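Scrolling down, you'll hit the structures one after another.
Values in this text are rule-based calculations from the coordinates and carry no lab data. Every value quoted in this text rests on a predicted model; they were computed, and no experiment measured them.
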Structure I
Amino acid sequence: MAISNDTTEKVRERVDIEEVVNDYVTLKKKGQNLWACCPFHQEKTPSFSVSPAKQIYKCFGCGKAGDPIQFIMDIEGIGFVEAIRHLATRYGIEIEEESNNTDPEAIQAYNEKESLFIALNFAREFFQQNLGTEEGQSIGLSYFKERGFTPAIIEKFQLGYALDSWDRLLVQAKKSGFETGILLNAGLILERENNPGNYYDRFRGRVVFPIHNLSGKPIAFGARILTQDKKQPKYINSPETAIYHKSDVLYGIFQAKQAIRQEDNCYLVEGYTDVISMHLSGIENVAASSGTSLTESQIKLIKRFTDNVTVLYDGDAAGIQASLRGVDLLLEGGLNVKTVVFPDGEDPDSFARKKGSADFRRFIQTQAKDFIQFKIDFFTRDAANDPIKRAEAIRQVVGSIARIPDPITRSVYARESARLLSMEEDLLLAELNRQLLKTHQKASGQSREHPTTPVEELLPLDPEREEKPVPRQQKEERELIRILINYGFEKVSDEMHVCEYLLEEIRELEFATPVHQKLLQHYKQALLQGILPKFDHFLKIQDAEIKQTVVDMIAQSREISTNWESRHQIFTHRETDDLSATTYRTSLRLKSAYLKKMRLEVQEKIKVAGESDVEELLRIHMEITQLTTKIDRELGNVIPSKN
């Protein structure tokens, strides 16, 4: 099922970019636009601009840009449909669904997932309400208070309590119209093994921690027992379902994603209470793997919000050893990794409660170590006088460096590790290259006798890499599209629009840049439909590259102050002062760029042409040169000769 076009259009008409962005950052007016420090990257000087008139945002630091819908997609890390739902809910717009798929199986799968979301949200509300019962207050709420959880933090994480009853949730859910099959598929109830068709609640007599997806919907639960019953596991969790795959989820990521972006760092812990205790200490950029081994999907989830991770370890050496694989996976995923180790017997939850917020924050800030220093300290602790252990420690450190995908970063870490380990850098590089070669052979199935690992993978690369200049033809294509989008609907004469003139002038030209060609085709299609498109027409196209390009074209990083003219009588030329001249010169510059490209192509052909073809090619070259010279004179680009 999909959201109807009517709903999408209502959202577009109703939303206001200033209101949407102000939910996440504080905007301040400067000139015609509003400015703030960018919520997508760290900066001290505001470069994030919002244009209420154009209903767009643009960061001139990191390049993020778009309309209100794109902003929600970027800031929440969700897709287009989820962003429409988010904004429709915020503005009280009724969501109309329509089927865009006639496949009965696909429709059934969609409906099943929606039913699971509804059932799990019902359970979440039920567990929260249970905290208000006599049993919930004396057991569940009492436990939360003992741990220092405030009412605000309980509400923030939607914590609850499952009553100590076999089927209280089941009975209440069926009264509310839920079918047994949906509750079973959602993992909320279980079927008795010795009594088929008889069901009971999965969670009973436990405090409940809802697990949310990125958009804040509950998709599973973790539940902790509070009695000393050794026959029962301390924690039980929801099973895998159609909407919950534990390897794809991090606990607390919904509550943390904005802070992770702002701080440009994610603290990674193990359990639910570790996350909540850090929030109580004022540290919100934290998520948990919930006791499971870190997975590639979870690492990709973190990387959507930051490239920096700080792993917080309990003081238990055996636990650290078991968790070290996670550091290597983070490095392999292209993340920058630091670590903090708590004193023996402590974890983030216990240490935060013991030390208090200020001391806890100070501790993790001052104790954070780069992963290289951490590994060296950990593996060389008992290896000072043991050459075998020291050699193994070196291999462990080099093994981690070999996981880093960027060769420049690998080279820097190799040099630093050699210094910290007091060993020759060449020896460490030799071991690093050996491990890289071994990994490459394993991945490609090569034999040891005939390796084909590229040399550049083994040697440090030169970090000084020049970016290729943008071809002039591409620049002029972009400029013409910009004029079309900004002024195509304006008149250059009583009978002709800007777009009509430009499209006629470039009728025989084929744009070389794919995104510019796509924009041109969309523009022409709109005209065929009787629409003179403005920039907002292109923001409705579901093509991220087109939207980004359009916003880049129309956003301005600088504004000319009105005081220049009103107070100081300083007048500046604007392209709108004479649209006829602006349009004319734009078309000439594009033609000039194309002609010069054609001339270079002809010159190359002349070099390899046979005697019979040279004369014709020279004639073409002369015609192109004459046309180019004529256009350059019109543009004032020809340097007069000295006579």
Structure II
Amino acid sequence: MLIFNKHRLTNLRVVSHFFVQRIWVPAFVACGVMCSPALILESQAEPVHGIAMHGSPKYAADFSYMDYVNPNAPKGGKIAYGAQGSFDSLNPFLLKGVSPRGLWDESYGLNVYEPLLARSADEAFSLYGMIAEWVDMPDDRSSITFKIRDEARFSDGHAIDVEDVKFTIDLLREHGRPAYAGRIKRIKAIEEPGDKQIRFVFADGSDRELPLLIGMLPVLPSHAIDPEQFAKSGMYQFIGSGPYLIDKVDAGSKVVLKRDPNYWAKDLPIKVGQDNFDEIRIEYFRDNTALFEAFKKGVFDVSIESDPARWANQYDFTAIENGSVEKRTFNSGLPKGMSAFVFNTRKPVFENRRVRRTLASLFDFDWVNKNLYHGLFSRSGSYFQNSVLSSLGLPASEAEKALLAPYLDTIDPDILDGSYMPVSGADTRAIRKLLGAAIRDLGSAGYSLKNGVMTNSQTNTPLAFEFLATTKEQERIALAYERVLERIGVQMEIRTVDSAQYWERRKTMDFDMMKMSWSASLSPGNEQMARWHSSQRDKDGWFNQAGANDPAIDAMIDALLAARSQEAFTAAVRAFDRTLINGYYVVPLFHKADQWVGMWKRIGVPDDEAKVQPLAGYRNTTWWFEGD
């Protein structure tokens, strides 16, 4: 475990209250950097209650509660969720193992562990004080300072202090997920400018998202965690500072959280109207069929539906008919992201971009949508679909062209002029034309039909690959794709494995093709580096599945991270979208306009009570128990 070396510096400025500034420098920072005067920064901004990625945060310092909550929501009762699969670890911060939902995630809430700053749900990317009372971030974003709240406590009553923050940084740098380590390694020094204050200093402010991401890191208890145990995947439990405690665990199948009666932050404005249940239960089921049957019987309360056929035909059970369950539709203001079959370009069969582009043209969306999904889906084409960040239908602006200037010759003209759309045959005649074009395109890529098999003319190997699936729905879509490929001699074998094997093979990039979904926000940032940057190509994890290795993509990620205005940011993201499309890393699938949720009426949702709806469509942490 890394131990921070403490150095008392005597000739530095004295801050308010006459505290002598102290600097903690991580062991991975060389002395030459540590001693550089450039790292000892004067703050250029006044402490504030919140910060935004671009512009100013929506809520003023004296806000009483978030607009998307019901401030009078009743406290008490229970909520149960259902999930498919299993879990074998209680540590959500490690790459090892699979942890249950609900401890530290956006889907079910940051229930057990908390960050320095909390994200609001009705803004693109704004953060407000959570464990931190205030934040100080200079305009150049070369540092960020936090003041720990005096009242902040872990669930055992132990006060949260700067040592806990430093301990967490150390712990996550050594053992945490790659995304955490990637942020932390860019910290050049850690300072203590005052009582319960901690400052993170960066080499420069070129990554303008980095200070905000540091603010979103969890704070873990230095007095209650054994680093050696933490580093192991398993059922090792440790406390947090959140509104809930881990109460019961049935390994692999169920976790129960109970409200902490002494939760320190329950009256903070950012928490008003949230965390309303006395108990949260998450149960796991072996497959989607068992999951849905359990929901129908009332085993759990909420069914987040992704299957249009089931939404259209199977929500006719007794609890629907007697009014105990209702079908609800929520509108999301976020980009639709990308759902697709991803090519693993590390595999020789998918190294050739022309081959990928050709295979991507052979998914028969119109047939799949009509016959499998009741026509309820729309075709996906952009990684930021249905938002101002999407490049679909728009010619590249002058700002985009300037960013893409070194790479313009490598980008397809239709992607630059905005006429690109994913290919799909509307009828049998159109499909035949696509198949004929595909045979010609594969011929130019070195393939030809031999005895009905698409074969590499040089190596005499067939164009064949495996599709890795873990659900019946994935199988069903893959079979529709396989039938089209078979008509031109391309061999796709569908292999279905259990959840544990699927996630392990996904983490270790041990697949040819699989179904993936990339969520999107109105403020894409460092997560795009994990997903698409060439530096992540050869790292195990759950992120750069495609194995992207393109300098144009890398440069556009740098540009969007460095953007200082909304206009520059939008141009950078659109240019980035074009580079992703141009790489043909996926076979684009489809998306639905709305969110479909089956919900037992014992759960209350802040519809009329809230002034606005969360951008993501619904937010579980604002719900409450209505009573049976």
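Here percent of Cα pairs over 31 Å apart, for residues 286-597 alone has been calculated and equals 34, so which of I, II was it run on? The partial results should precede the final answer.
Working: I: 57; II: 34.
Structure II accounts for this read-out.
Starting from the value 29.0: which structure in I, II was mean projected area of the Cα convex hull in nm² calculated from?
Numbers: I: 45.6; II: 29.0.
Computed on structure II.
A value of 38, 32, 21 was derived for semi-axes √(5λ) of the Cα gyration tensor in Å, for residues 62-429 alone; which structure in I, II was it taken from? Provide the component values of the computation, followed by the final result.
Numbers: I: 40, 26, 20; II: 38, 32, 21.
The read-out comes from structure II.
Going by relative contact order in percent (Cα under 8 Å, 6 or more apart), which of structures I, II comes out largest?
Numbers: I: 8; II: 20.
Largest one: structure II.
Matching task: -15500 is the computed value of helix-only ellipticity at 222 nm (-39500 (n - 2.57) for each DSSP H run of 4 or more, over all residues; to 500). Pick the structure from I, II. Before the final figure, lay out each step's value.
Details: I: -15500; II: -7000.
This value belongs to structure I.
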